[in-house]
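Below, each structure is written out as structure tokens.
Derivation of every value follows stated rules applied to the coordinates shown; laboratory data play no part. Bear in mind that the values here come from a model prediction, so they are computed numbers and not experimental data. Cβ atoms are built from the backbone, for glycine too; each structure is taken alone.
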Structure 1
Amino acid sequence: MCRHLAYLGPPVTLAEMVLLGPHSLLHQSWAPREMRGGGTINADGFGVGWIDTETGGAARRYRREIPIWSDASLPDLAASVSSGAILAAVRSATVGMPVTHTACAPFVEGPWMFSHNGVVAGWPASVAVLADDLLAVDLMTLCAPTDSAFLWALVRQRLGEGQSAARALAGVADEVLALAPGSRLNLLLNDGVTIAATTAGHALWYRQGDRSVTVSSEPIDPDQEGWQPVPELSLLEATASQCSIQSLDNPATKDGHERAKS
């Protein structure tokens, strides 16, 4: 069911965020503490995305379909790249979904980096109706035949319509949960300015530091003060200097996507 994290703040190396903490994503890949019934290890691939926050531009990423601990090239790469905007994930593939690097987060377009921790219940039939809202070219160019790639297409469409990151995630989560109750939908989005995230079925934590914020499935340094859990069925929106959390059931998170199209 995956573990993921996002970071905004002063530039740090990818290694600091992904490999070196006492409970880093590397550690969580084989010893997660809060999977909540969604698997035991995360050995079906990984991905790391980052933005050059000094020059801006599109997100870059490195993805493999192997366990993160078995990639001999990653430590050198991660130690040599610094960024103030990072999103990374380790994957536990849902039974029946392919184990390939194209199925690994982050999914990217422009500055956007996206990850999904969870599973869509009853996939794909339960949410097939949502495909009617997507352009044919978007369906024909999905990164992989997985629920996560489909969720990214739905989120990307809303972003393209001008919706904020938080509203795009909340709208997609609301639609999917209505059609597929019991889905696990921890969605995570980072564009180098804002982090947005939802919680539905899995754990999520955040830490607001000195001019920085880290959002992670599990605290990457549990002994570090300031880690706070995000409540179930919540929408988090954060910048490097502030963070807000509201309920997904709050009318303020509801989206007029369908109404706007009618």
Structure 2
Amino acid sequence: MTELSAAHDAALTDRERLAGSAYHSDRDLAVRQSLYQWQTPRHDIQGIVAEKLADVRGRVVDVGCGNGTYLRRLRAERPDLTVLGLDLSPGILAALPGPVAVADAARLPLATGSVDAALAMHMLYHVPDIARAVAELSRVVTRDGVVVVSSNRARDKAELDDLWQRAAGDVLGTGRGPARIALSARFTLEQAQDRLGEEFGRIETIELPGTITVRDPEPVIAYMASYQAWADQHDVPFEATVDRARALLTDHLARHGAFEITPKGGILVCRR
């Protein structure tokens, strides 16, 4: 991943774009989530989070809950917990059972020390002031509470970056085109320890290694197309680049039978 320009950084954190386009519904998010069904080994991320909350009693808040994968799992397995979902987008919350509410991660509508655990899963890179959001997570949990965060390493899915740049270069006639926008570049796992360490003294990192192997181009192309909300930030005609990526990938699969992607995600379990 390359360092984001100021314009890209602003685009990733723009409230109107996030709530009105990128996460107006769960369509694009669900497409990105679905790519992991071809990963080996498979990681039950919701199960890992539930396990890390095994000793928690009382209230849990899922900040940036998206389409509610963690909410549903916790409510199903831990009916003893009160689980609240918060998200910036009213649209994505519309399909979720309550209690849920629209909220800004940098100004959580919760009293200090009012929850026993907080989740912030693959969302801190969308917050303009990450340090403030981390401070808010710390503020709302009890002194012995736990905060669970997730993101990706800097070279997450590098093969998709390479495919995009090859396709963009073909479209532009430049050999190799500009990089695709990378959401987690604002808050990578490499950066997370330091950023979370401002508020938490104990941080456990759980790596989620694996290989995504696809034998059909469409899951990969759908993943790339799911970044349509940021099409104007790619410095290349978006749809033409997606189409060229499909042609390149189809050719690769015809010659090699499979295309492998290396995800580098992880979970951080934070305590004071």
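Kindly point out which one of 1, 2 the value 0.75 was derived from, the read-out being FRET efficiency 1/(1 + (r/R0)^6) of positions 102 and 230 (r between Cβ atoms, R0 = 35 Å, to 0.05). Computing FRET efficiency 1/(1 + (r/R0)^6) of positions 102 and 230 (r between Cβ atoms, R0 = 35 Å, to 0.05) on every structure in 1, 2 gives 0.75 only for 1. Computing mean count of other Cβ atoms within 10 Å over residues 70-77 gives 12.8 for which of 1, 2? It was calculated from structure 1. Computing helix-only ellipticity at 222 nm (-39500 (n - 2.57) for each DSSP H run of 4 or more, over all residues; to 500) gives -10500 for which of 1, 2? Source structure for this number: 2. When Rg and Dmax of the Cα atoms in Å, for residues 54-125 alone is computed for each of 1, 2, which one produces 11.4, 33? Comparing all candidates, it corresponds to 2.
Given a value of 0.05 for FRET efficiency 1/(1 + (r/R0)^6) of positions 86 and 174 (r between Cβ atoms, R0 = 25 Å, to 0.05), point me to the structure among 1, 2 it was derived from. Label of the source structure: 2.
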